[in-house]
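Q: Dropping the structures in below, format is structure tokens.
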Structure 1
Amino acid sequence: MSSMEPKEFVLAGVTMKLLLSGEQTDGQFCLLENTSGGNTSTPIHVHARDDETVYIIEGELTAVIDGETRRLTAGQSIFLKRGVPHRLMNTTGRPARYILIATPALFDKFLAEAGRELKQDETAGPPTPEEIDRLKNASPKFGITLLPGWPDRR
């Protein structure tokens, strides 16, 4: 194990710290600690090749899974099975931190291509048009289908 600090990325306005990459787990899974500033939303999307497990450390998220809305608060977790449309939102105006485990590891490679590395002392803001384009272009390569309705133009 290297003692280097984990890389941090920004995707859909969320800061994602890569704690364990697929390289470190023989491709079994990747582990991320994600932070949302309080006004973030992923696109409604479907994974074809990986599942996601989310565990809320602090704050709250709203998960929309196959059209059903669930509020998740600290200490709660949810399994997002491949093939099922979902999105994660934090519309509370308050920060939320959560663990994301993607199995098998694929999301870390997607993140490196679809997101961008967070600069030192930078805070993630709403996704720019360039960031949205990068996400849209990378998704099909990783078996991720984005469904209409993102980004929300409120």
Structure 2
Amino acid sequence: MSVKEDLVNQMNQAVRSQDKARLETLRFILSAVKNKEIELKKRDEGLKDEEVIQVVSSMIKQGLDSIEQFKKGGREDLVQKEEKELVILKSFMPPQFSREEVKEIVSKIAKDINAISIKDMGRLMKEVMPKLSGKADGKMVSDVVKEALAGS
């Protein structure tokens, strides 16, 4: 079953169970997926699972930014709403790599492409990100790459 099919099935379950908060979030996700399909002109064939996960990942980042802003503004009610949405969004993400797993992958790829100095960061990131996209936080990956190249 594809990620999109899972989203639709869970949305239908939320309708049957009258879980309004979950239904609202799932509709929001499906709307974002539909918009991405239109943007990429893939309405007929739909998005691949990786592309759906990228949409969900960007929604998670937006949610985290919103939470930060709402906390600064003292809007605890909106913080709680966003946090509930994040739980649902994260349920569609593949298991995330730990920092140690990311370090192993980065060091192996760095050896494979002979990346030895900070000048090689762009080249190394270009090789690492496709393998870790959706499975690790981009900022953490960037930090690990910098550490690996600085420590070489």
Structure 3
Amino acid sequence: MIDRMRAVVQRVNGASVVVDGETVGEIVGQGLCVLVGVTHDDTPEKAAQLARKLWSVRILEGEKSCSDLGAPLLVISQFTLYGDARKGRRPTWNAAAPGEVAEPLVDEVVARLRELGAQVETGRFGADMKVSLTNDGPFTVIVEV
């Protein structure tokens, strides 16, 4: 079993998420769009560790972090980060935690970021979300804790 909380982090110049035609989260200007995946063994401690990493990782312009610039983050849950397509033609989702486990941990990442002083926008857990962003660079990294 995979034992690391995972995030795909994109440096953006604006990002938004729409659910049923309504914009539920949006950041303007430089910031990070973060897709968070949770697996079975993840804990609130790992969520806090991921939040600290996201707040301090130096991937913005001039090797700055969100904490350096006060840049916003758009955090979106994404169970498909644990999809496994190595066998067959359809991915399996066995490594993804079920919603009742994952949702509180994604919420914990957001809460911890806000405690650190971050401006955080979010998607809506479990919804059919339409995510739009302008990837700046392009610049995308995977962060696992």
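Coordinate-derived values only; no laboratory data. Treat the numbers as computed from the prediction; the structure is a model and nothing was measured. Cβ atoms are built from the backbone, for glycine too; each structure is taken alone.
Q: State the single structure among 1, 2, 3 that was used to calculate distance in nm of label points 7 Å out along Cα→Cβ at positions 28 and 132, giving 1.4.
A: 3
Q: To which of 1, 2, 3 does the computed value 21, 19, 9 (semi-axes √(5λ) of the Cα gyration tensor in Å, for residues 4-75 alone) belong?
A: The read-out comes from structure 3.
Q: Where is relative contact order in percent (Cα under 8 Å, 6 or more apart) largest, in which of 1, 2, 3?
A: For this comparison of relative contact order in percent (Cα under 8 Å, 6 or more apart), the top structure is 3.
Q: Can you rank 1, 2, 3 by distance in nm of label points 7 Å out along Cα→Cβ at positions 20 and 52 and just name the one with the largest value?
A: 3
Q: Taking helix-only ellipticity at 222 nm (-39500 (n - 2.57) for each DSSP H run of 4 or more, over all residues; to 500) from the coordinates of each of 1, 2, 3, which one would give -7000?
A: 3
Q: State the single structure among 1, 2, 3 that was used to calculate Cα extents along the principal axes in Å, giving 41, 34, 26.
A: The read-out comes from structure 3.
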